[in-house]
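S.K.: I've put the structures underneath this note.
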Structure I
């Protein structure tokens with residue numbers, strides 16, 4: 001490690017090992033889902049709750065259940081407290097996700113859920129935390145210490161763990177399997193390949209910094225949408241520049257007017273229902289002169305500059321999740337290039353204990 005490196009980049013480099021740890025824990029996560037099925041015989045509603053990056057993690061984690069007959073919601077913990085908690089009954093399930101296990105809104109959301117007799121589950125990195133202790137079922141994601149204030153490997157790990165839980169719950173309730181589970185063994189190798197692109201991604205970030213780019217838009221659909229929300233947040237948290245995220249094709253409906261400004265667009269297009277439409281949008285915005293960084297798992301798309309291929313991964317969900325790694329790397333080097341300290345972002349703490 002060079003002396004001028006910050007802890008954040010080492011946490012990002014730990015993504016492959018963190019992912020492997022979650023994959024190895026998949027049988028335990030599956031057992032947890034099976035216990036939940038045994039406790040709630042007539043499951044009606046599921047709420048996934050979290051704050052900040054953990055909210056985007058639960059959006060991703062809920063994805064496997066969204067096309068089922070269950071009513072599944074991924075909402076910020078604060079929204080759940082004030083607008084959803086009164087709906088609960090003993091046939092409902094509330095999953096709280098928090099890196100620290102001390103996030104005030106998420107802890108309060110789980111307490112509210114318990115008051116209404118709903119079953120509660122916690123995913124956190126911190127055993128013996130308040131969230132872990134007050135939830136009826138808890139799972140500690142063991143990925144080692146994360147020194148960075150912003151979530152990096154913890155986001156990837158909590159997203160994956162909650163998605164595995166959802167897939168196991170779907171199989172338990174509906175006897176349906178999720179294709180992304182079959183590919184879990186490929187995740188570490190693909191993540192390692194992305195880490196090896198660090199120098200290439202650093203150059204992309206430094207070019208944008210030198211070209212005075214001060215605005216970023218991240219586009220994704222389906223399981224990639226919450227990942228692109230997190231990508232936009234990561235750049236904003238570390239560099240304080242303007243960032244936005246939209247569902248891919250929503251870019252046509254207003255935001256397209258911003259092309260021509262000092263703007264870089266991260267556009268994700270992974271094999272799946274929307275792939276062809278996303279490629280058409282890519283060509284359209286390139287024709288308008290937009291600066292684009294293209295994220296894809298289609299190997300035939302090549303590896304030219306500004307295009308980052310997620311290797312060895314066929315499934316849309318897994319490709320979407322791993323695409324956060326190059327954005328994390330980009331955010332780090334863009335922040336450092338602008339003279340910011342990504343280890344100590346302005347006005348941000350590891351968690352907020354009151355609200």
Structure II
């Protein structure tokens with residue numbers, strides 16, 4: 001006797017034909033609840049394969065909209081989707097793959113304030129995020145709320161996959177992300193994908209591996225990457241597996257401010273002001289002088305920029321302080337408004353500027369209100 005319907009038996013027939021998988025494993029997939037954090041490069045193949053595999057309930061967390069630069073790797077979306085909510089599109093498209101599953105969406109950023117409310121209803125959390133602050137948040141929340149964290153990350157040609165906080169046969173939890181990386185790297189040492197780039201096919205490769213680990217964790221079939229970190233380099237097609245050991249000295253007792261922990265913002269913010277795109281537009285039309293500085297990388301600047309902006313990449317900001325005036329309105333911007341905040345912190349350590357502004361939301365927010373002509 002099975003709780004699979006005749007339609008499900010036919011749909012998942014190739015699963016059911018696998019020795020040691022069969023109906024019992026498929027029933028576990030149907031009963032499972034998986035939360036996917038991030039509906040971008042990794043989230044796209046991950047969601048597609050989890051849906052196709054028959055995971056009964058999938059949750060998707062992401063507050064972003066589709067951008068033209070996403071389409072090189074985020075295969076859930078097309079040109080016609082630019083400007084639309086990723087989670088709403090993702091729900092529609094995975095339901096097209098498998099209408100038999102339930103899909104819950106959370107069009108918001110995962111934070112320490114909402115993490116417990118969102119994560120507690122799921123069995124497994126799949127981390128497809130692209131920044132350290134959210135990775136540490138996902139990890140710590142999974143540890144505190146006893147959830148398995150299936151982790152993956154990508155950068156340029158390289159990818160990583162592991163299974164954290166896995167419940168072993170002795171009923172003890174395995175290593176987590178902090179056992180591998182107790183402290184985040186300095187914020188300027190490892191750029192994000194927008195700054196450093198990523199090979200378009202890489203998230204497809206790594207996201208598929210991540211989906212495989214989720215399926216193994218749910219079904220109990222195979223040996224998950226618990227206590228191991230899989231490393232892949234697409235440039236020379238090399239792979240390595242590193243062992244991860246529990247670090248007894250690391251204790252996670254509460255969710256913290258991960259932006260401060262990762263050095264994205266200061267515990268005591270520097271003196272500067274936020275300037276939204278509408279007010280910035282007014283400033284552009286004002287006769288008072290202003291200086292606009294773009295702290296992105298040259299490749300990003302070549303793709304799109306705000307007219308009359310001066311390029312000083314974040315990576316070289318302290319070497320080029322002489323190019324930043326100390327009088328007038330100084331507006332700093334990047335793609336999302338995060339790198340520009342770090343640039344401002346660096347500037348204020350060396351220069352005293354009274355009228356210093358961060359363009360809120362960066363070029364992405366500006367282009368939503370004022371598309372390129």
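S.K.: Starting from the value 152: which structure in I, II was volume of the Cα convex hull per residue in Å³ calculated from? Before the final figure, lay out the partial values.
M.R.: Values: I: 130; II: 152.
The correct label is II.
S.K.: Of the structures labelled I, II, one was used to calculate FRET efficiency 1/(1 + (r/R0)^6) of positions 45 and 341 (r between Cβ atoms, R0 = 35 Å, to 0.05), giving 0.25. Name it.
M.R.: It was calculated from structure I.
S.K.: So if we calculate relative contact order in percent (Cα under 8 Å, 6 or more apart) for every structure here (I, II), which label has the highest result? Walk me through the intermediate numbers first.
M.R.: Working: I: 20; II: 13.
Result for relative contact order in percent (Cα under 8 Å, 6 or more apart) over I, II: largest is I.
S.K.: Supply the structure label, taken from I, II, corresponding to distance in nm of label points 7 Å out along Cα→Cβ at positions 101 and 277 with the calculated value 4.2.
M.R.: I
S.K.: To continue, here is another question. With FRET efficiency 1/(1 + (r/R0)^6) of positions 61 and 181 (r between Cβ atoms, R0 = 25 Å, to 0.05) derived from the coordinates and found to be 1.00, which of I, II does the value describe? Don't jump to the answer; show the numbers that get you there.
M.R.: Values: I: 1.00; II: 0.70.
Working through the options, I get structure I.
S.K.: I, II: which one has P(r) over Cα pairs in 5 Å bins from 0, in percent, for residues 69-228 alone, as calculated, at 1, 8, 15, 20, 22, 19, 11, 4, 1, 0, 0? Don't skip to the end; give the middle numbers.
M.R.: Values: I: 1, 7, 13, 16, 19, 16, 12, 8, 5, 3, 1, 0; II: 1, 8, 15, 20, 22, 19, 11, 4, 1, 0, 0.
The read-out was computed on structure II.
S.K.: Follow-up. Where does the value -13000 come from, among I, II, when helix-only ellipticity at 222 nm (-39500 (n - 2.57) for each DSSP H run of 4 or more, over all residues; to 500) is the thing being computed? Can you show the working numbers first?
M.R.: Details: I: -13000; II: -9000.
It traces back to I.
S.K.: Can you rank I, II by FRET efficiency 1/(1 + (r/R0)^6) of positions 261 and 285 (r between Cβ atoms, R0 = 41 Å, to 0.05) and just name the one with the largest value?
M.R.: Values: I: 1.00; II: 0.55.
Once FRET efficiency 1/(1 + (r/R0)^6) of positions 261 and 285 (r between Cβ atoms, R0 = 41 Å, to 0.05) is tallied for I, II, the winner is I.
S.K.: While we're here: Suppose you compute mean count of other Cβ atoms within 10 Å over residues 157-164 for every structure in I, II: which one lands on 23.1?
M.R.: Details: I: 28.6; II: 23.1.
The read-out was computed on structure II.
S.K.: 19.0 is what came out when mean count of other Cβ atoms within 10 Å over residues 125-132 was calculated for one structure; which of I, II is it? Walk me through the numbers before you get to the answer.
M.R.: On the way: I: 19.0; II: 24.6.
This value belongs to structure I.
Bear in mind that the values in this text are calculations on the coordinates, not laboratory data. Since the model is a prediction, treat every value here as computed from it, not as a measurement. Cβ atoms are built from the backbone, for glycine too; each structure is taken alone.
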